[in-house]
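Dropping the structures in below, format is structure tokens.
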Structure P
Amino acid sequence: MVDLYHAREHLYALGVLVAPALGADGPGWLAKRLAELDRGDVAALLAATRQLALPDAQAKEVEKALGYFETNRERMRYARFRALGLFVGSGAVEAGCRAVVAQRLKLSGMRWTVRGASAIVSLRCEDASGRWDEVWKWLHTQTTAA
């Protein structure tokens, strides 16, 4: 998930890029895009931005900025995340990263492959979510079935 705070930062930067084309409509346009982002409606945000009449040089910069939203579209489904009871703000997301990553992956002398780090992060998340016993039982059934 891309935390909503950082996604909004990118949207404000996009607003600065398109401001000359919007004129006095800028604040209203940005408010609508923020509402779309809050709902996780990245497709609407992209469509509304691409409808703007921009000079070629500015259009290239805007497309580059829109690439961030394209790339992270699946990680910006904020309405869905909220419906699942997840936090979308930066505090919870960054604290989770610190608790999971820093405690298990960045201690003195540690070196990880991507595969090994992914495995440890997955196990750490299961433990932190209180599901360790469930995972342990599943792992046991997988190894005894083989």
Structure Q
Amino acid sequence: MKSPRRRAREFALQGLYQWQLSGNDVPAVEAHLAAAAGFEKIDRALFDLLLKGAIAEAAELQALIAPQLDRPYAELSPVERAILLLATFELKRHLDAPYKVVINEAIELAKSYGGTDGHKYVNGVLDKLAVLMRPAEAARPVRSRKPDIKEES
């Protein structure tokens, strides 16, 4: 079962995809999505933040993303572009979400909606962006799940 936050990200992704391809404005994209099945189950505040924010800051987000790519931004699939816009916006503006959660959610979106192995590409780009955009958080050591073993004297 998908959480309301996951659903919000999915609908925001669909909105970004539609915005890229149709050029429709945010109200038209929202109206189209609101008519879709399952829309009533989303975290509406998160959806609004992600969709409106990513569209409003698209040029700035693209400028952050482009140096991390191995090809021109325009050559990415529309799905990969939408996922990277969404996740980059979330890394930048939704600081309540840990960067690892943002990356994991983007990977899951890429697995569901992207091409074969697109999730690996998205992961690599977002790993680089996380270090640049959230250096303190990304520098924290990963906690081991193993209990501490102390040497006996």
Structure R
Amino acid sequence: MEGFTIKGNGDFLTITFTEVFGFPDTTFHWGGYDVRVTLEIKSGDFAVKSAMYTSTGEIFNFYNELKKCNESLFGTAKFISYEGNLEFLASYDTMGHVTIEGTFSKQNEFDNRLKFEFVTDQTFIRYSVEELGLIADKYGDMKGVKK
């Protein structure tokens, strides 16, 4: 299964692809290809598992930001899904620690949302960057794969 995980001390955020629409011929207006994913988050005693939509373009942008931050051990990488139901930041401190913090809400008539935060470091993030790189290699950038 394609996807990526950000791990840290027993906590994690995982995005696993369920279905990619239009690949390789038709890109999505939000960039890249529309993709239905399974999202899993565990933060402390709280957890969520839900289906949602994002795009390979959004994942590509996050990959570029995270890779740059991980190389310099400085900065913040931001992920926002086009539906606005998943937002999170990966913020680096000067010691190589990375704080993952964000929110997830289900798009329905209720206002249920999980606010999460956990800490990881560049040794864990290295694997996340590698997984994201595989996605970028296969699905391309905001314009999809080059023909």
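No lab work stands behind these numbers, since they all come straight from the coordinates. In this text, all values refer to a predicted model and were calculated from it rather than measured experimentally. Cβ atoms are built from the backbone, for glycine too; each structure is taken alone.
Assuming 1.13 is Rg/Rh (Cα atoms, Kirkwood Rh) as calculated from a single structure, say which of P, Q, R it is. Walk me through the numbers on the way to the answer.
Working: P: 1.13; Q: 1.05; R: 0.96.
Of the options listed, only P reproduces it.
In this comparison of P, Q, R, the computed figure 0.50 for FRET efficiency 1/(1 + (r/R0)^6) of positions 25 and 73 (r between Cβ atoms, R0 = 25 Å, to 0.05) is attributed to P.
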